[in-house]
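Take a look at the structures listed below.
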Structure P
Amino acid sequence: MSAPRAVILLSGGLDSSTVLAAARAEGRECYALSVHYGQRHAAEIAAARRIAAALGAREHRLASVDLGQFGGSALTDPTIKVPETPSSEIPVTYVPARNTVLLALALAWAEVLAADEIHLGVNAVDYSGYPDCRPAFIEAFQQLAGLATKRGVEGQPLRLVTPLMQLSKAGIIALGHSLQLDYSLTVSCYQATDEGLACGRCDACRLRAEGFRQAGLADPTRYAA
């Protein structure tokens, strides 16, 4: 029997890279999809290319959609400062409708590929509080995938797979480490330099650093200062 095909949403960050490594280890035939959506930290796209090659993705596609034209997020609008202190509210790094758009693109490619699954690295434990990372959102999109696609209507809906949903950041890092994933290839920082150097101050950097500390592993992140 041929290996099940899976589209992996690959941002170039720690979480999505772990998802790709896990899918490969489970015997999936992996098709990595990265999206340039107007994010200011474009170094993650270069990281995604490195990771897709290192982990042996069958194919790596880069799609483009300009969410930056709408603004509303510190990740797409350079006039909005990336926060460097924790917040109890949904932070301005939330990109309106980002995961909805990214999943729609993944759904389109998955249907063309006759893929069985879409894998993504959303997490509801150590995350920034984004509404489109919650289990309820994934459940709703799963229902949409069954209604909106030819294969869904024909009784063979593809499955959304979120292996990191209930893991802590330390648990995610431990999983990747067990799969021999080289985290030095990844870029998580919301305001990384063009060379992929991290600021060490934004929410993504704090979560990443604390994850390595709790996992008891050396942090391979390259910092700008």
Structure Q
Amino acid sequence: MVHIMESSNLTAREIYQQLKANPTRARFGFGTKAILVNVDPQKAYTRTDLFKTAYETDPRQLEYVNTLAQKFRVLDWPVVWTHVAYMDTGEDCGIWGTRTNTPDSLQNIKFGSVRAEFDDRLDIDPARDVIYCKKMPSAFFETPLQSLCVWHKVDTIVITGGSTSGCIRATAVDSLSRGYRTIVPEECVADKHESYHFANLTDLAIKYADVLEVSEVFEWLDGHDQT
């Protein structure tokens, strides 16, 4: 077994690839029914041509996310999209609101702004999918997501979106803490820099989730017996 802790001279990407080739933990595995939680795929984070806060780790991320959503709908399984937006006054920002000198940061994504909009490339079905506005990193924090999971009797949560080191990590930790099998398709999450991205994929894989290639998630969904 490769000891990744001894490889301090490796990049974050190399450490992740090493762990992927030589897993140090058993998988949690898929359960019997899943929910897809797409965390904050909004223009503030996806439109690299417009905003310096945007990021792209895998150029096909949104394509993969759309495919996942389509496969979930075929199974009649729930699809959730979250986004972040705040009041003009900032009074709903909580402690985020103390960083008033950083105009491009999270608490300055206002309702009705372009930064708060979902990316136009996403395949969102407003009549079928569930949309939540969240205020803090975890998609579970002060949203009805837990109640939705209970209602649909899911035991597995598939998480996409960004950022890997922020809202994805927070959502995955909360998911595991609530007893769910947590799946992170590696091509479907992104961060501002590959060092943050791969370092957190490594930590997620060791502690909180199964970090898998999206093709494996597709295969599981395609082969799932609805009965």
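Read-outs throughout are calculated quantities, based only on the coordinates presented, and are distinct from any laboratory measurement. Note that the structure is predicted; figures quoted are calculated from it, not measured. Cβ atoms are built from the backbone, for glycine too; each structure is taken alone.
Thinking of P, Q, which structure, once semi-axes √(5λ) of the Cα gyration tensor in Å, for residues 80-167 alone is computed, gives back 29, 13, 10? Working shown, then result.
Numbers: P: 29, 13, 10; Q: 25, 15, 12.
The value was obtained from structure P.
Please compute mean count of other Cβ atoms within 10 Å over residues 24-31 for structures P, Q and give me the label with the greatest value. If you can, show how the numbers build up before the last one.
Details: P: 18.2; Q: 12.5.
Looking at the calculated values, the largest one is P.
Between P, Q, which one scores greatest on distance in nm of label points 7 Å out along Cα→Cβ at positions 120 and 136?
The maximum falls on structure Q.
Given -8500 as the derived value for helix-only ellipticity at 222 nm (-39500 (n - 2.57) for each DSSP H run of 4 or more, over all residues; to 500), which of the supplied structures P, Q does it correspond to?
On the way: P: -11000; Q: -8500.
The structure behind it is Q.
Which structure, out of P, Q, was relative contact order in percent (Cα under 8 Å, 6 or more apart) calculated from, if the result is 28? Intermediate results must be reported in sequence, preceding the final value.
Details: P: 24; Q: 28.
Derived from Q, not from the others.
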